[in-house]
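Chemist: Take a look at the structures below.
FYI, it's all coordinate maths here, none of it is from the lab. As the structure is a computational prediction, the values presented were derived from the model and not from experiment. Cβ atoms are built from the backbone, for glycine too; each structure is taken alone.
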Structure 1
Amino acid sequence: MTTTLLSGGRLLDADGSRDGWLLLDGDRIAATGLGAAHSGSDAPPPAATTIDVTGRTLTPGFIDLHGHGGGGAAYDNGPDEIRQALDTHRAHGTTRSVISLVANPLDDVVASLGVVAALTATDPTVVGAHLEGPFLAIGRRGAHSPEFLREPDEATVATLLEAGDGCIRQVTIAPELPGALDAVRQFVDAGVVVAIGHTEADEHLARAAFEAGATLVTHIFNAMPGIHHRDPGPIVAGFDDDNVTLELVLDGVHVHPSVAQMIFRAAPHRVALVTDAMAAAGGQDGYYQLGSLNVTVQNGLAVLNGTQTIAGSTLTQDIALRTAVTVAGIDEVRAVEALTRTPACVLGRDDEWGSLAPGFAADIVVLDDEWRTERVWANGAEVGG
């Protein structure tokens, strides 16, 4: 295998910050060391290629649990558009992606799952699928077509699981729907991470969903009741349960920076920064589609045509990191953790993704001193290299 030494940079992951070097061998980190790569007991073995990253910060590759597209392409529109969108997000540091599908006719969702299953089997950067629909509350549907929403039942869940052929990584369910708690158990028994979201659930029903096996909250504070001092709702239920991870879209639109600070304080090590990105991410303002719905993007804000309803984001994960650190004031270690180790834990892959340590995947992001992505390695291959 070809070895690459990244020398002279600052290593930053959930374990902290330190000056050091990384040796990549194929698709794995072979070795790491502290200080300069040319001296001391931590000096690395010779490498086929040495790259000087002095003055740069190296983090693990970002993991996006929730995104719908980017670069002008949507994940619901087939394999070519999925690849186009992934190229955009990889260039911004996302090295492992869950492919989120919006509510569509069931036959279309089944077909999309077949596409994602095929990509998951052949592209190691594609983690699997996320079903954001059809089991959503109509009053909290956000940018999902109401005619495609439905109540969960055993047969529909079985159809989706069969179509996914093991590729469904997470599903969002409104726990107040008839049959929802049984569906939570059915998905969990099949190895799927269940999130509550797009919901009218109160605190007690959210806790019931967590007791049934749900362990994630979809884009917290959005498409759900807020916090009231007499009715804490699903958000406080998520704060209180140490087994629950909270998705956060940190684009300066979905939540206020002060609210982001509160979330990180309320749920340490349990925040996953996601993009919820639609086709305009990494692209231009204009007119787009999200599933069957028309979306207008102006000044980077995506809304359903003729409404003020937010329709996903135009976020990339490097911008989420920059916003977390420079706008919301989140500690840099915790911000990187929320993009790397925490989502890896959600997926049960924290033994191979999300850390700058020997044996972990060679997923590396090189950032400048303004938190802008300069170079990316995904599964050992340099993006664009």
Structure 2
Amino acid sequence: MAYHPTDISLRERYCGHALNLKAKNTPYNKDIFQVGVAAHAVLENLGKACNEADEPIPYEQAGQVAEQTTIELASQGRAYDGIPEPPMKIKQALEGKALALKHYVYNPLPPDGLYEEHFAYNEAWERVDYNDTSAVFRTILDFILIETVTDEDGDTYTTAIVRDYKSSWYIDKDMLDNVQRRAQAVCVWLANQVDLLKMQVFSLRSGQCLERLIYTQTEQETLEQWQNDIGTAVKIMAQKQVASPGVSCIGCPYAYCCSYVSELATHGKHTIRKYAAATAISKALDKSVRALTKESPYRDANGLVGYKQKERVSAKKDAAQTMAKIWVSNGGSLSDYIGHLSLSVTQAKRIAKLLAKQGLDADTVLNALSSKSTYSQFGIHK
């Protein structure tokens, strides 16, 4: 059996039984990933079209490629690792298409890039065909570009841009040193004799790109350590996997259908672990229940589950200015009025950004406007 970086993350975040359930193709709610799946599929086909044309294709043609990809995803579905997946919702396919086309407008895809490149290695870390039965580790990379660069001194070296597209708004530097990124670096390093790896994480929504440079000669020991760690993880996952229900179940996509979690939540004698298991089931079902009740709540004799219209009062955008006029017109001073106002951290950040446009350092301004303190927050923290 071949494992992916996501399998290592699944085993690390939750427990071994999650791998057992994944191996059985146990269904789980994939709605949160579908927009990203669509965006990746469109970008893959756009990249291949650029390769065939030997140049970035015009936007009109890109729109046609994206349209056809969207139709196929929403009508036929796709197959991942040979496992057919049902057609996705039209809205999800369209949103993914829009993200991909937006990216293409500002970042035309080069005609010599590798798109959705498949990697597979056997126990000896020899690259084999992706579907080869000897493969023990597999991964698919969104985008790779191998380039030969000549610097100012006339020295020539090769680089590999390895880009991972994310459909989420938020990306952070931790993503440059997780299991997925290390696996990608190792796979490209083993398959290509390059001097520099440019590991990138790109947000399709915000356009933000984070990058980590890895010089393969000076950081060879690091790459070899990552390779060894992945190899060890694969051997561990090949052993019999056992369940360890409890706090680790929070966030597990299989919590709602795991017999170990259900048993603990129903008959567990340890109150806190029982609470954690019940919370895990609730969180695993939350997105599905929200989707099912979005249009119409579920009702029975005792109440309803779903969305209920409620009224809330919020201040108008010009409330502060209006109140200032009222205050001053009734004999109050502006300085006293300001003293009664409470500035939130969000408002402080907004002001800091405005001042930064005038040349001031935003962090310095924010530090002058805010202070840190500690407090206790109840919950399950992982």
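Chemist: Ranked on distance in nm of label points 7 Å out along Cα→Cβ at positions 74 and 306, which label among 1, 2 comes first with the largest value? Walk me through the intermediate numbers first.
Modeler: Values: 1: 1.7; 2: 2.4.
Top value of distance in nm of label points 7 Å out along Cα→Cβ at positions 74 and 306, among 1, 2, belongs to structure 2.
Chemist: Next question. Could you figure out which one of 1, 2 the value 64, 45, 42 for Cα extents along the principal axes in Å was computed from? It would help to have the intermediate numbers written out before the result.
Modeler: Details: 1: 64, 45, 42; 2: 81, 67, 45.
For Cα extents along the principal axes in Å, the value 64, 45, 42 is produced by structure 1.
Chemist: Right, next: Taking relative contact order in percent (Cα under 8 Å, 6 or more apart) from the coordinates of each of 1, 2, which one would give 13?
Modeler: Details: 1: 21; 2: 13.
Comparing all candidates, it corresponds to 2.
Chemist: Another question, if that's okay. So mean count of other Cβ atoms within 10 Å over residues 218-225, computed for just one structure, reads 23.8; which one of 1, 2 is that? Provide the component values of the computation, followed by the final result.
Modeler: Working: 1: 23.8; 2: 13.0.
Value 23.8 for mean count of other Cβ atoms within 10 Å over residues 218-225 corresponds to 1 out of 1, 2.
Chemist: When helix-only ellipticity at 222 nm (-39500 (n - 2.57) for each DSSP H run of 4 or more, over all residues; to 500) is computed for each of 1, 2, which one produces -8000?
Modeler: Working: 1: -8000; 2: -14500.
It must be structure 1, since only it matches.
Chemist: Please state which of the structures 1, 2 yields 0.10 when FRET efficiency 1/(1 + (r/R0)^6) of positions 42 and 210 (r between Cβ atoms, R0 = 30 Å, to 0.05) is computed from it.
Modeler: Working: 1: 0.10; 2: 0.85.
The read-out comes from structure 1.
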